[in-house]
Structure 1
Amino acid sequence: MMDSQHQDVAPPPAELLEYLAAYPPPVGALFLPARDFILRTAPQANELIYDSYNAVAIAFSFTTSMREGFCHLAAYSGHVNLGFHNGAALHDPQCRLVGSGTSVRHIRLGATSDLDDPYVLELVHQAIADGGITPAPGHRSVSIIKPRSPTRRRPGPGG
C-alpha cells in the first residue's frame, strides 16, 4: 500500500495547475513534487484539492472526507507546508513539527531534497497509521476538486 518509490503518479488535474499558476514558479516547483511524494507513499489516497482564501491546498485521505485525512499540502505565496492533521500526536523527537494548536502541525518545505529525508517519510507513515483508516481493497486514488473560495488573496499585483 505505501512507499512505492518508483510507482507512477497520475498527473495533476488541470484545475490544480491553474490554481498554482497564480503563485511564483518556485512554489509550484516544490508543491507538485511534494504531491507526487505523498501519492507515491500512499498510492490509494484521494486528493481533495482546495483553492482557498490564502492558499492552494490538497488534503490526502483514504475517504472523501478532509476530516479523515492524514496529511495536507498548502502552497502559500512564498513557501509550501506539509501538514499533519493530528500532528501533535506524532512522535517527533527532533521537534521539527511546527504549530501551537491542539492537533495540526506542519513542516515548512524548503527544497525538493526535503522529500528525500527519511524523517519526513516516517512522519507521513506515522500519520497514515495514526489515522486508523485503510482503503478498501482495490480502491484507486481519485482527485476531487472542492468548491473554490469565493474570495481569494493571491500573491503579486492585485493579489
Structure 2
Amino acid sequence: MESILFKIQDTVIDYANVISNITHVDVEVMDKNFRRVAGTGVFKKRINENMENESFIYQKVLESGEVAIVNNPRIDEICTNCPTKKTCSETFEISAPIKLDDETIGVIGMISNDEKAKDVITENLNDYLKLLAQISDFIAAKAYEFGDMERLMETVT
C-alpha cells in the first residue's frame, strides 16, 4: 500500500527543494516503508528507491520518534552497527521524524557530504533544527489534510 507521504509526494519534494535551496545542503525524505519520497543533490536521481539497506539512522528515528544528530559519521555511537559505515561519505546529518497524530510516518534529513556544508550546519544548528521541525509539521499537516479528503471522498462514493 502506498504511504501517505507518497500520496503527497509533489508537496514533499517542494519542501525538500526549498530547504536545500536555503541551506545549501542535501535534503531527503523517507517514508515508514523505507522509500525515498524526496531528495535533492546527490539523492535527487534516487527518488522512489527503497532505502532499507542504507537508512540506518532514519530507521532509528522511525523507531524512537526523536531527532538524531550525527556529528561524526562512521565514529558516532549511532553509526556503530550501520552496514554502510565503511563507505559512508557523509560528514554530518540531522534527521527529524515526521509525525501524524502520534505515529511517525517518515523522516526528513539534512545531510552534508563535505566539510564546508558541515560547518554551515553546525554554525546554525539550532536554527536548522527549528527549520526541520517546522517543515516536518507542514508535511504532517498536508498529510492530515489529504487523509481527511480521502475519507470524505469515501463517504461520498
Discussion item. When Cα extents along the principal axes in Å is computed for each of 1, 2, which one produces 54, 30, 29?
Written reply: 2
Response to the item:
From the coordinates of one of 1, 2, log10 I(q)/I(0) by the Debye sum over Cα atoms at q = 0.12, 0.13, 0.22, 0.26 Å⁻¹, for residues 83-146 alone came out at -0.38, -0.44, -1.01, -1.15; that one is structure 1
Worksheet item: Where does the value 34, 30, 25 come from, among 1, 2, when Cα extents along the principal axes in Å, for residues 19-98 alone is the thing being computed?
Response: 1
Fill in: Identity of the structure behind -7500 (criterion: helix-only ellipticity at 222 nm (-39500 (n - 2.57) for each DSSP H run of 4 or more, over all residues; to 500), calculated), options 1, 2
1
Worksheet item: Quick one: relative contact order in percent (Cα under 8 Å, 6 or more apart) came out at 21 when computed from one of 1, 2, so which one is it?
Response: 2
Worksheet item: One of 1, 2 was used to calculate FRET efficiency 1/(1 + (r/R0)^6) of positions 27 and 139 (r between Cβ atoms, R0 = 25 Å, to 0.05), giving 0.25; which?
Response: 1
Item to complete: Assign the value 1.7, calculated as distance in nm of label points 7 Å out along Cα→Cβ at positions 11 and 115, to the correct structure from 1, 2.
Response: 1
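Each value in this text was obtained by applying a stated rule to the coordinates, not by laboratory testing. Here the structure is a predicted model, which means the values were calculated and not measured. Cβ atoms are built from the backbone, for glycine too; each structure is taken alone.
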